[in-house]
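Taken together, the values in this text are just the output of simple stated rules run on the coordinates, not laboratory data. Small disclaimer: the values here were computed from a predicted structure and weren't measured. Cβ atoms are built from the backbone, for glycine too; each structure is taken alone.
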Structure 1
Amino acid sequence: MTTHSPSKKILPTTVVGSYPQPTWLVDHALLSQGVPRTRLRELWRVAPEQLQAAQDDATKLAIQEMERAGIDIITDGEIRRESYSNRFANSLDGIDDQNPAVIRSQNGLETLIPRVVGKIARVQSVEVEDFKFLKQHTDRLTKVTLPGPFTMGQQAKDEFYHDDEAMVMDFAAAVNAEALALQAAGADFIQLDEPWLRHDPEAAKRYAVKAINRALQGISVPTVVHLCFGYAAVVKGQKPTGYSFLPGLGDSIATQISIEAAQPKLDLGVLADLAGKKIMLGVLDLGNHQIETAEQVAVRIRAGLKYVKAEQLIPAPDCGMKYLPREVAYGKLCALSQGAQLVRAELGAA
């Protein structure tokens, strides 16, 4: 199918990336235990020889539900991914995905993480075929998400570089190679997910923008950097109401910054630090299963418009919707679309 030219619509709606995978496709009890950083093949309920066909069907469902909800810029729902980052990170040269490292939290919980044992490089495409499938099955504007280089560096154990910045810059080069291939395949938007910027603000200040700019080098389609405080289903405590490193992203070459704002009740005054960027504003709280009304979404959009021009604002969920029940995710996306339409009507741009 051919894709419409980029929309001039005021307040176009989008998703951050993931959409719930059907319960017949993945083991949601296992998924609920955390966000895998290494491969978690046991997550899939379908036999390996039937997995691609099952993922194709589930991806079509996700596309259709985003379209039916009225979302303007869609993804493939990241249906084929075990997590937002592990599929890409563990496909790279230099990563030993057969013998991951183990880290232990203060609570004694063990997490498997990628072990970096050689120079990191992208040797094959990872998401290009998935994107082509999306493009074949929608006429909406399309977005592809990739894990950001800083986040991948934070999620790995370096046993080769002994220099975190050098490692992250090679992650950035790998992301850039993939992004260039996705752009060539026709992606309308390319997004980097960088939730881990908040984990090490000092390192983020030193080289995160440099790495993000390297990852987006040569990309001419609109680019997004997504920040959040973690999946609501995984991060149970009170979320911060501000981002300590946000002003620095004003220096990135990304054209859009995506921020979680609804659940943490973010002080939107921080948007003043990002003058010149478009803002993907989180207006759906994913911390509960209550479906917002269109008016609740409209209130959150209007709050953003106090700081950002309508032409610069893109309403979205706070984060990926992977951990929500499908009917809740769909209902919330319908409210997102309807809430944006209410505000467009008020602006005379319906």
Structure 2
Amino acid sequence: MPLLTESIRSYWPESMWHDTTVLVAVSGGADSVALLHGILELASNKTRVIVAHFNHAARGAESDEDMDFVRELAVSKGLPFVIDTREIQVAYPADDQDAGEPRLSESHLRDLRHRFLKQSAMRLGASWIATGHHADDCVETFLHHLLRGSGPAGLAAMAPTRRLTPSLQLVRPLLGVNRREIVDYLREHGLSFQNDSSNDTSDYTRNRIRNELLPWLRHYARTEGLDRRLWNASQLIREEHMVIESLASAWLNNLDISNLDNTNLDNTNLDNTESMIAYEFDLHACMDTPWPVVREGFVRLFHDWGWPLREMSQSHWNRIRKLIDRASASKHPQRLQLPGNIQVTIRRGRMRWQAPHDEST
């Protein structure tokens, strides 16, 4: 069996998805075309495969050509498909504010694509969204996050599966193969695909990592196995971070969180028209638990509460840790302001998190 389909079976055994509806994200590039063909090789007769394509309209006629290619591919395979296209607002990348001419933000494009895939999957009753991320993507993401100073969660390898809703999961079945092996698979099967010319430019950080940094690192290390070593490192970090995640889940299960109403909350830094939402728990739960576990628990709470996690930098988490340390050594109230007008207050052994609450949501 070809290496590509072995990877699919390893990361996503047929027993997990046969006889379900699978939405396959297909850009038209080599990765997603190989993914679609690999899934079709392994799918059962009762598996419903749907092709999904999001046209960012970011590359003019080339974007439209990709969209037409995907549509024709789906039709040739007798597969249902869903396509969305929209104009994208131009923005500066978050990590390159002084780049001169404005460009399309990588994060903005990614968010739009993810929203389209999730909404389409839920509307069509899909149990899975399959994407073509592969081993090289893991290496590039590892270096990207390393340069940004990310912690273990950012350096950990992409998870093969991730639950999006109780009935919908994201899967990345090609994490066991690299770009060269994917192209070899396509050539062996006589399969065509689209080339994205923007990948050859150095406009985006990920492109510079792929086209400039990685070749330099390979030359510096004087080894052809550097990519595999970096991939292995990300896998090891993933395994260790899974332990932290498990401990954080147990910590949260034992955390007695009180949901407070708008009565007697601190509104001093808020507009008078804003209502508040607040949560409170025993500070000792933080003091008696290793900080990496507590921080991971806080990250999950931000997710659950719908608070602006992306705006939280490492310095913000360090300030929270210092706040807890100060409170453990002093009886005086401690207070901290965070992005999103979030306030953290520690008083009388209780830790309170509060923020503006939009009652219309």
Thinking of 1, 2, which structure, once distance in nm of label points 7 Å out along Cα→Cβ at positions 195 and 283 is computed, gives back 2.3?
-> 1
Given a computed value of 2.5 for distance in nm of label points 7 Å out along Cα→Cβ at positions 131 and 227, which structure among 1, 2 does it belong to?
-> 1
One of 1, 2 was used to calculate FRET efficiency 1/(1 + (r/R0)^6) of positions 43 and 203 (r between Cβ atoms, R0 = 35 Å, to 0.05), yielding 0.70; that structure is 1
Where is FRET efficiency 1/(1 + (r/R0)^6) of positions 27 and 187 (r between Cβ atoms, R0 = 35 Å, to 0.05) largest, in which of 1, 2?
-> 2
Check the numbers for relative contact order in percent (Cα under 8 Å, 6 or more apart) across 1, 2 and tell me which is largest.
-> 1
Which of 1, 2 leads on FRET efficiency 1/(1 + (r/R0)^6) of positions 155 and 323 (r between Cβ atoms, R0 = 30 Å, to 0.05), largest value = 1
For which of the structures 1, 2 does the calculation of helix-only ellipticity at 222 nm (-39500 (n - 2.57) for each DSSP H run of 4 or more, over all residues; to 500) return -9500?
-> 1
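If log10 I(q)/I(0) by the Debye sum over Cα atoms at q = 0.07, 0.12 Å⁻¹ computes to -0.26, -0.83, which of 1, 2 did it come from?
Clearly, the read-out refers to 1.
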